[in-house]
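Q: Dropping the structures in below, format is structure tokens.
Every number in this text was worked out from the coordinates using simple rules, so none of it is lab data. For clarity, every value in this text was computed on a predicted model and none was experimentally measured. Cβ atoms are built from the backbone, for glycine too; each structure is taken alone.
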Structure I
């Protein structure tokens, strides 16, 4: 399921990718890097097995042979690295430590930060209100659980939002709370894949 794409065959892309049990790709190199969050099931490659909740970063020039023995669903981002971002990372968020957020009811699990680009999981308790704020470098959200709200609408689990640079909103939750994957600061940041934008 294509969420965002800039380019032709080689492109800066954000997608939801589903592997059937036993499906896979031949070994290949990621010239522009690859970022993965495992949404469901278990993802595999020759380096290991990654259950739902695993966050992976394969930097430019890395290679692997991906497959899934039992099937899985992934959030995949291609060609969205800074040229000097060479961090290879595997993080099982089921075992990681969460931190108190900026307001009561908010907890944050940082996934990666580089040059002002931040990726995190944010858990919103029911009926949590955040202050109005601006995202100079844009914001991207995938709602994983519950329902996320702002003054522009409501976004149940499975919703994907991409807000442009200098966008402003005041997010909150109601009775269900929410868990979101969020990335900020990356729009217009000179990423490798920006060269595909005309």
Structure II
């Protein structure tokens, strides 16, 4: 049997992108891919998000574009319809997990407690987003989960920086980390894609 696709194995760092202008989506994605970060989470927080996903899916073939901040079955359908190849949520409900599973693409439901992890494991879900990572206990919490729940793998996101990312990536139960530090607001405002590419290259080298 072919293994189920994973949302954790495209790159060690997953850029979490908020796009206000869909025209920025393609050059931004190209900069991230050129810097070694092919998996890109476009959050569904702005009216431009779905158009941005469509544009990246159509015009940046080396990118693996996904949708973040997915919080409803409608959001799942809209994201996959736009071309999202993975889904990420900040938390989960039974209905949301069912919709994400039925979509046929890899997904990372969000957790912040051991009980949430156990409940997802009961449903056969082993890959999760740990959010908000720093506020929810950081590397110490994930280390504590690894003993009793070694089958769970995580993408910690929330408050992670270039300085703290390596300590997360060193953990046995972390597949990748999500973050925004390679996307500083001033660089995006100036459309300084060369700087984004440079920061992405540094981020892609964090796990050796």
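Q: Work out the source of 1.00 here, i.e. which of I, II gives that when FRET efficiency 1/(1 + (r/R0)^6) of positions 83 and 115 (r between Cβ atoms, R0 = 35 Å, to 0.05) is computed. Don't jump to the answer; show the numbers that get you there.
A: Numbers: I: 1.00; II: 0.55.
Working through the options, I get structure I.
Q: Determine which structure produced the value 45 for percent of Cα pairs over 22 Å apart, calculated from the coordinates; the candidates are I, II.
A: The read-out comes from structure II.
Q: Moving on to the next point. Compute relative contact order in percent (Cα under 8 Å, 6 or more apart) for each of I, II and report the one that scores greatest.
A: Once relative contact order in percent (Cα under 8 Å, 6 or more apart) is tallied for I, II, the winner is II.
Q: For the read-out mean count of other Cβ atoms within 10 Å over residues 11-18, a value of 24.4 was computed from one structure; give its label from I, II.
A: For mean count of other Cβ atoms within 10 Å over residues 11-18, the value 24.4 is produced by structure II.
Q: When helix-only ellipticity at 222 nm (-39500 (n - 2.57) for each DSSP H run of 4 or more, over all residues; to 500) is computed for each of I, II, which one produces -11000?
A: The correct label is II.
Q: To continue, here is another question. Given a value of 18.2 for mean count of other Cβ atoms within 10 Å over residues 131-138, point me to the structure among I, II it was derived from. Don't skip to the end; give the middle numbers.
A: Working: I: 13.2; II: 18.2.
Label of the source structure: II.
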